[in-house]
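Here, each number is a calculation from the coordinates, and none is a lab measurement. Just so it is clear, the structure is predicted and the values come from calculations on it, not from any experiment.
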Structure P
């Protein structure tokens with residue numbers, strides 16, 4: 001039975017059925033080859049690239065997940081761009097106990113045997129990612145972190161603490177590099193909340209979206 005389940009043809013058929021069911025439930029989405037999403041809440045115009053994996057995640061309108069990226073226990077806003085090979089919410093281990101092994105605190109069963117009757121540690125706290133966030137290739141975002149609207153996470157960064165709105169962070173561990181806009185502009189963007197505009201409003205503001213000076217003059 002195990003060999004049958006791991007057969008490439010069986011795996012492809014299982015993916016095809018899952019992708020079909022996702023398209024039935026969510027219109028205007030793109031699910032590329034072997035992208036796998038379970039227990040998810042998707043929006044409009046989402047794209048799941050090849051071999052991406054989502055578990056217990058929510059994805060806002062227009063957001064996409066890059067090739068071979070993994071998103072676990074996360075709430076992702078609208079217009080957010082998750083690049084390839086990104087890992088979000090990989091899970092936690094305790095660091096203040098005699099052992100870090102889940103045998104001593106977890107009933108999930110990620111290792112055998114299970115010897116406890118109830119969970120004694122929060123392994124998968126919710127990770128929250130705002131609207132219009134760019135997480136570049138190969139970045140890792142620790143479980144339970146909050147990334148503010150408009151932030152950018154540089155390629156290869158390891159995010160272990162909260163990231164303010166419109167901050168650019170990079171490095172291991174990720175540190176603030178600079179802000180994308182000054183404080184007054186950041187406040188204005190948070191007030192305008194353009195990510196909640198209708199599609200017609202977005203189409204009418206293409207020029208302003210590409211020219212910050214025009215945007216702040218108009219809005």
Structure Q
């Protein structure tokens with residue numbers, strides 16, 4: 001196995017080369033999904049296998065009001081709120097809600113087995129983990145029910161696919177404004193102040209810990225020097 005540095009958004013893979021390709025928790029961090037899925041498809045050998053396990057829920061974990069309303073019906077009294085958009089940073093789930101449709105567009109007719117799930121579990125643990133932990137058995141039961149009956153859109157997808165004969169899905173270029181909005185969202189001033197305060201507290205704790213370690217080392221050296229002078 002070899003590891004290579006590079007931007008997966010623009011990867012080029014040799015055609016008809018691989019017996020097996022695994023995409024595990026990586027595709028939902030990409031922007032150029034149409035290109036990557038096509039490259040993966042054409043890189044498989046004719047009898048090659050692709051295994052996908054990915055988050056396919058809402059972008060940046062910004063769950064829809066409809067999903068949260070349904071969950072509140074099932075878990076009355078539990079407060080559920082998506083994390084602030086600006087706290088889900090970088091490329092995390094940047095196009096996740098497009099992913100399932102694009103997978104089906106590129107590989108749908110070649111699926112050996114596929115399953116989608118997690119429409120209850122992931123929003124619950126993301127929006128209110130303490131509450132989800134207290135009623136985890138019910139969360140799992142309702143997640144299985146929602147996945148089976150289609151009560152809620154899934155948040156995870158697992159599928160085994162063969163090479164398909166389909167062309168690459170059509171991609172729409174992003175504008176510079178869209179890139180900035182998605183990758184570097186505006187952070188409100190109170191949130192910036194809170195972040196700055198958290199960094200200051202973390203730095204102060206680091207310095208206190210460093211001072212403690214240096215003090216222990218100094219006392220150890222002083223003690224050793226004292227023992228030598230006495231002898």
Structure R
């Protein structure tokens with residue numbers, strides 16, 4: 001139920017605007033073809049961490065991971081998502097692989113909830129700011145990333161959900177500059193290398209949440 005709720009929370013509201021030309025960062029992030037070509041039986045493992053400055057209220061995540069297993073369903077490939085806290089399973093759900101990689105909405109829902117907890121702000125308001133930023137497409141930068149000793153081409157997609165928001169100051173200076181960053185590459189199964197929400201002021205990191213691809217293997 002936890003994973004299903006995560007997907008419903010943001011995906012229903014994140015209708016990506018259709019553009020005739022180049023893909024926006026959001027279209028890349030929510031690419032429905034992200035799991036195409038990933039063979040049935042493939043397992044994708046992602047780490048999930050959350051840390052904060054001691055002055056910031058948070059619910060830290062130290063040893064959590066998500067495992068996506070591609071299995072054959074009655075009407076096509078299924079992505080089976082399991083969450084592990086340490087070695088203890090704590091939720092499993094299945095989604096159509098044709099909908100793309102389920103990690104972005106799971107991650108964004110977690111970050112909305114964490115930001116609301118840390119700032120004591122309205123979860124509804126914060127979710128709307130995240131949605132607005134994502135709907136606007138994001139800033140896309142071509143980069144290179146080192147993976148297992150190799151250099152691969154990637155895209156960095158960045159969002160600033162509270163930029164120019166007149167109410168952002170109410171959450172505190174640490175969160176006015178909150179950023180969301182996705183590192184995406186066709187070189188990895190599922191196309192997602194990392195998803196990060198970070199709050200940093202004058203070089204001091206106050207809050208960070210990240211999901212990062214650990215490995216991919218065939219069962």
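Some notes on this structure:
- Percent of Cα pairs over 25 Å apart, for residues 96-207 alone - structure with the largest value, from P, Q, R: Q
- Structure from which 49, 45, 37 was derived, Cα extents along the principal axes in Å, options P, Q, R: R
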